[in-house]
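Novice: So, here come the structures, one by one.
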Structure P
Amino acid sequence: MYSGAEAAAGNSLPFTQLFEHGIGAEGTERMLRAIRKHLNMDVAFISQFTPPDRVLEYVDSVPNGPLHQYQRIPLEEGYCLKVVRGELPEYIPDTSRIPATLDIPATHAIPIGSHLSVPVRLEDGQVYGTLCCFSYLPNPLLTERDMQLMRALAEVLAVRLDENEAIRRERQGLADEIHAAMAQGAPRIVFQPIYHIAEQRIRGFECLSRFDIEPKRSPGEWFDLAGQANLNLELELHAIGKALPALKQLPENISLSVNSSPQLILSGQLQTLLNQIGDLSRVVIEITEHAIVPDYAELSKALAPFRLRGARLAVDDAGAGYSSMRHILNLAPEIIKLDMSLTRHIDTDYKLRALAKGLTSFAHEIGSLVIAEGVENRQELDMLQRIGVDCAQGYLLSKPMDIEAARVFTIPW
């Protein structure tokens, strides 16, 4: 970006990213085409100043035009910077009548017969780049009114850029906050026991994240913020990386469940982490009901190497919505976890009982283990055992605890 004739360091995103939040890439292309045809020009483009070059972010041209999108041109060459500096007029119907244009090689090489260029100036006065168009031949029909149209469109583009810059700053602030949290040791990993009802023993622990830092937010809020900053995969991977070393501190018959989004699995980053563990038979990968799965075939393919090495897949929050059944049918998980909305008051609500019993029967039919979440009293636990649920976790058994407590934990009754 430039302010007057001087280069200024800046972080504004290019128009290609801007229009995720603005008028869109397709709208920009239509706008350039409309400008070019309305003014009877041969080429129209938007450039961004990125010293020592300018980048042609968008180009609309007659066939076989001399410029192309993403082309980099030295900033000192051509017309754009000279217009911004005031060395050339913004409005040139006939370049042969302007002595300064005759010294520019592009005037003859392209050739450029007429030229219009206006700075795209941000709210703080910095110049992002230029909106330009030119024709091969002089165009004496161009008027100051045409320049007013160019200036108006440049202002619209600048407004969109300023909006996008505000979004960028907000995202950067969130990213800084997430990175600061991780640098302070967050999240702290706690372990909630999973109790095998019939065998009356601890089967495993679910690893959960806690953020003991300011500002106080729930784990869900921290992960949501990470998503807004495009750091959700980084934070997920960081949390899983902090949880897995507990395998070495727990008995060999105890499993660890870690939560992972489909996006992290599909990214391939989880594989790098799990490759550090030889035997995955004690690892359970949980996918929540609320996670969006864009392609079940691709997700199954990405999970296959882990499952071949013994890892088990769990679908979390089953019964909370339609997505959980799609996950189950498409991924065939070894474990199905009943959402706490089914567990809570199951001892007194026959509708919940019927639904949980149906899901449990279905799970056993396809060979899946059933875990009930959110168990808070003994009556609920007894009812879950009566309808055939295999395992349970919840505050009745224990709140989440640190690894030292998990190592020696036994059911207190």
Structure Q
Amino acid sequence: MNTLIALVDCNNFYVSCERVFRPDLIGKPVMVLSNNDGCVVARSKEVKDLGIKMGVPVFQVQQLINKHQIKLFSSNYTLYADMSSRVMCTLEAFAPRMEVYSIDEAFLDLTDVYFKDSLDYGQRIRKKVVKHTGIPVCVGMGPTKTLAKLANFAAKKWPKTNGVVDLSDLKRREKLMRIVPVGEVWGIGSRTNAKLNKLGIDTVWDLSVQSPSKIQKAFNIVVARTVMELNGTSCLAIEEISPDKQQIVCSRSFVRRLTEEAELSKALSEFCSRAAEKLRRQQSVTGCVTVFIRTSPFNEQEPQYQRAASIKLSSATQDTRTLITTANRILTEIYKPGYNYQKCGVQLSHIQAKTSEGQLELFDFEDDDLPTENSALMETIDKINRRFPKKIAIAATGFDKSWQPKAERISQRYTTDWKELVLVK
């Protein structure tokens, strides 16, 4: 049988999770907000139809919120993660190989299981997921992952498809490619899109008829592979085991503006602790720490300042204490008094497996005052915090945490907390 890859994508996932337990909101405008309830991160179709864009600050659309009585929710990541797990468990029954691509997307290898009628199989997937989880999904299919992504775009955009599109047929594929802008192709970012448009490549079809070697010279191997995938040549395999993250970022916007270096230091300490936990969870170490701070870009009346800096570590680590010490060194260099800081964060990069052999410094004997690596201590702290969440924090005891985001509109953790189960009266 010909290769068939499906991309199953949840519709307006965060909004759909809220509607599962609030069916009274089906058909009504709903938005989910970011940390600190600052920006829009998920919109129902009704909200999209009002012209509200993703990422827009809430205060800029407050008039529309009031006028159309839009229901607002704070992000409930505990609920969303558990609902995602339920969706993925349901999808596992439909294919021998599956790649969880994101919290609301998964690729399925349907090559040997769809029994000729792929559209019917896609509908079976949709109905089963809704029945088991309450989450609506769309299914895009094609001989490659890029075509499956494109098919999913069509399944969501045009209701007449009934949520399932298969681009295995060459005529159907060409018809769709001729009307879809090239910017909708998976992996084509805004800069690449602009450059393609300057070359007269405006639609997906325009890109698909290009020579891969020519595109590689003008852009890179990634775009060249995209051209090959659009023509049915698979260049991207199904990854059943998720690869380790190559970057880990922990950041937050503050509920109030921070002005003192000591306050920013306390926030960074907590972010470093979270990042280190993620690093240890995937059995990795980091070789570079980056810290960034910024004022609010939406308040033009206040002085603006943003800065980021990095330090490359002499030896890779996963020790929380080392990361905190390094982050605070960077903060001292980039901090400027007299500004109202709205956000800061830490990024770990140069990540590698813990078992990898690092490059030793031959002539550098200078003491960097960093703590000695203590894997046993870190492992013990992680075990305690898994059993009793957030009971142990390094360099954060007694800190004023009034800067932390407040989720005033958060829903219940319906599926993970006995005290917050749905009550039926």
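Read-outs throughout are calculated quantities, based only on the coordinates presented, and are distinct from any laboratory measurement. Note that this is a predicted model, so its numbers are computed, not measured. Cβ atoms are built from the backbone, for glycine too; each structure is taken alone.
Novice: Looking just at relative contact order in percent (Cα under 8 Å, 6 or more apart), which of the labels P, Q belongs to the structure with the highest value?
Specialist: Values: P: 11; Q: 17.
When relative contact order in percent (Cα under 8 Å, 6 or more apart) is computed for each of P, Q, structure Q gives the biggest number.
Novice: One of P, Q was used to compute FRET efficiency 1/(1 + (r/R0)^6) of positions 84 and 188 (r between Cβ atoms, R0 = 41 Å, to 0.05), and the result was 0.95. Which label is that?
Specialist: Numbers: P: 0.20; Q: 0.95.
Structure of origin is Q.
Novice: Between P, Q, which one scores greatest on distance in nm of label points 7 Å out along Cα→Cβ at positions 140 and 164?
Specialist: Details: P: 4.0; Q: 1.8.
Looking at the calculated values, the largest one is P.
Novice: Can you spot which of P, Q the value 186 was calculated from, given it is volume of the Cα convex hull per residue in Å³? Please report the intermediate quantities before stating the final value.
Specialist: On the way: P: 186; Q: 199.
The correct label is P.
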